[in-house]
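Quick heads-up: structures coming right below.
What follows is calculated from the coordinates using simple rules that are stated; it is not laboratory data. The structure presented is a predicted model; accordingly, all values stated were derived computationally and were not measured. Cβ atoms are built from the backbone, for glycine too; each structure is taken alone.
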Structure 1
Amino acid sequence: MIAVQALVKEFPKKDGTTFRAVDEVSFEAAHGEIVCLLGVNGAGKTTTMRILSTVFKPQSGKASIEGFDVLTQGDQVRRNLGFLSGDTGLYARLTPREFIHYFGRLYGVQDNAIKRRIEEMSALLDMREFLDKKMEFLSTGMKQKVSIVRSIIHDPPVMIFDEPTAGLDILTARNIIAFIRDCKQRGKCVLFSTHIMREAERLADRVIMIHQGRILTQGSLPSLREESGLTDLDDIFVYYVNQASADAKVEAHEF
């Protein structure tokens, strides 16, 4: 599972001050569950995920993957985690099959297991027609599928997908959404981020609304609808953003 407690991440600014991208973020995600980090661009979703993947170190707080601490047990975290980032690099002169096989070996997966996983995933994501084409000739959607398989070739128990359908055509996006659902059916712990409300509605067991680095609220869609008195997820999100803004003004006035 994923466990996050009071994470804080700051970045330096040119004027010598700091920008707090993640501000006291706490949540959990369990096996067999799809949890969505929902927020606009710049809300802190990607930074949170990069902390979980051990790319960034937080200023404070704790986070663990399958019980392994992201700060002190990075190797174990990476063995148990598949992380899809929006800026994953691909080697243009390799074919998808060669590229995925290379990363499988880096993860210590045996050749016969790599071959089997490539066949399974290419069937699920409709990749067979371009498995042996050079990467430089693939479309954006094809490359995204390759990135997904690369990130989960070692069959980890925890999957983190950062904006997995961004910029993709509707058919490719449907393939990836089906794959995320399949991960849940196989008992994986899935955390994904999006700013697309419809995507969150279709996939998430729980939604974590994040804005300006802070969690606004979290819960199942029925519970969020009941609490807000609204039905549409767009309206619910705006409701909590406005509520947070009003609370901040009250605090500032009291101070």
Structure 2
Amino acid sequence: MVLPISDDNSDITVFPVVNLALIAANVLVFVLFQGMGLNNDFTMAWSMVPAEIVSGEDIVTEDSVVEVRTEYGVDEMVKPGLRPTPVSVYLTILTSMFMHGSIAHLLGNMWFLWVFGDNIENDLGWLRYLVFYLVCGILASLAHLMFNRSGEAAMIPCLGASGAISGVMGAYIVMHPSRRVTVLLGRAVVNVTGIVAVGIWFLFQLISGLGMLGGGGGGVAYAAHIGGFIAGAALIKPFMTGRSSKDLPPVHLRG
């Protein structure tokens, strides 16, 4: 697995106000509203549930007890049910983009957004970047929905910013294929091009998602990652329409 550490930001001219605001919003939602992941009432009310989006109806279920096998034997744990959503269920497509399942989930997503988001904000400018981010996140959620619209998977809540961030990474591979990115590859720290750093990540999503695009393995919504990435790569050039040369950063020639 490739973990990006940093990239070359020497040509950035736009302070990443929106990117920082998005990171702050995700952190605040997790800390204040999700109670560091402990507030199940909030999480199970505002996450996107495919069955709700397909039917347009709010679904409420009871908590259940499930058995979890550990190295010490079999334990029982309470699986929270779906809570009432106080707004239209369709709005959860948006709200779920700012929620996370754990601290590790949050930190991982925010780190990728920190490394790659400022470059795309520099390309698009503040307002276009915000709209681009939200559109990619919505399309990523719809990609997940397409593979989870029926059966047991349709009742599993989906949450996280990774779909939108995948869109940012799709844009990055189109706009900055030659930009130098420092990554942790196994136990080695290496310097590679953007197309290598992001390309390896996307290849991992494809390989991991084969045969399980619906729910994903280990609770990972690979369909959302792949859908968001494709959306970002496809939409970045249209979003750049009308950006004059004076709005753009200098041509990046380092290779």
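In table form, for the structure just shown:
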{"item": "Among 1, 2, which structure scores highest (criterion: distance in nm of label points 7 Å out along Cα→Cβ at positions 37 and 149)", "result": "2"}
{"item": "Ranking 1, 2 by mean count of other Cβ atoms within 10 Å over residues 189-196, the structure that comes out highest", "result": "1"}
{"item": "With helix-only ellipticity at 222 nm (-39500 (n - 2.57) for each DSSP H run of 4 or more, over all residues; to 500) derived as -15500, matching label from 1, 2", "result": "2"}
